[in-house]
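Next come the structures, one after another.
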Structure 1
Amino acid sequence: MNEDDFQEIIRVQQLMSQRLLQEHKTDNKIDLLNLIQELSENGKKRVQVEALLIEAQLANMTEREAINLLDELERDGLITRPKVGWIQSY
C-alpha cells in the first residue's frame, strides 16, 4: 500500500465517523421529540424541562447532550420555550 492509498483510507474512515456521529445525533433528536410527545399526553401542551432531562438520562443521554439537542430543536423550529423551564412541541 502506498502513501496515497493510506491517506484515502484515512479520509474515508473520517467521513464514516462523521456520518455515524451525525446519525447518532439525529436519532437522539428523534428520541427527545418522542419523549416530549409521551410526556405531553393527556391534553397537556407543555412539558417541564427537568422532567424531560430525567427521561432523557434514563434513555442513556447525558444532561449536557439533551440540553444541546433541545437548543438545536428550538433553532430548527420543532419546539418552543413558552416560558422558563417549559418546552412545547408543535
Structure 2
Amino acid sequence: MDQPSASRILRVLNPEGLHARAAMEVAKLLSGFEAKVYLVKGGNRVDGTDVLEILSLGAMQYQELIVEACGAQAVEAVEALAALLESSFFDESM
C-alpha cells in the first residue's frame, strides 16, 4: 500500500532566515510526525529533522523552499511547517 504524501512551496518569512534557532525549531517540529520530511532549495534536498542539513540550505528571508513529506502524517507535517514558517518563528514567551 502506498504511503500518503504531500508537498508544498513555502516562503521563509523570518527576517533572520533559517538560522540555528529556527533550524532547531523546524527539526524539533518535524521529528514529532510519523513522516519523512525533506526540504528542498536550489537542487539541494535535506532531511527536515537534521539541524545541520537544514542550516546547509542557507535559506534567507523571502526565499522559497519546497517541502516534501511521505508517511502516515505527511499532510499534517507539511501543514505544521507552513504554520511555523508563516509565523516567522515569533514566540511571545521568549
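Each value in this text was obtained by applying a stated rule to the coordinates, not by laboratory testing. Everything numeric in this text was worked out from a predicted model, so none of it was measured. Cβ atoms are built from the backbone, for glycine too; each structure is taken alone.
Among the shown structures 1, 2, from which was the value 17.9, 64 of Rg and Dmax of the Cα atoms in Å calculated? Before the final figure, lay out each step's value.
Values: 1: 17.9, 64; 2: 12.3, 44.
The structure behind it is 1.
Given 2.7 as the derived value for distance in nm of label points 7 Å out along Cα→Cβ at positions 7 and 31, which of the supplied structures 1, 2 does it correspond to?
2
Given that relative contact order in percent (Cα under 8 Å, 6 or more apart), derived from a single structure, equals 44, which label among 1, 2 identifies that structure?
The read-out was computed on structure 2.
Compute distance in nm of label points 7 Å out along Cα→Cβ at positions 15 and 55 for each of 1, 2 and report the one that scores greatest.
1
For helix-only ellipticity at 222 nm (-39500 (n - 2.57) for each DSSP H run of 4 or more, over all residues; to 500), the calculated result is -23000, so let me know which of 1, 2 that is.
On the way: 1: -23000; 2: -10000.
Only one of 1, 2 returns -23000 for helix-only ellipticity at 222 nm (-39500 (n - 2.57) for each DSSP H run of 4 or more, over all residues; to 500), namely 1.
Taking mean count of other Cβ atoms within 10 Å over residues 23-30 as the quantity of interest, name the structure among 1, 2 where it is greatest.
Top value of mean count of other Cβ atoms within 10 Å over residues 23-30 goes to structure 2.
To test your reading of the models, identify which of 1, 2 gives 0.6 for distance in nm of label points 7 Å out along Cα→Cβ at positions 47 and 79 when calculated.
This value belongs to structure 1.
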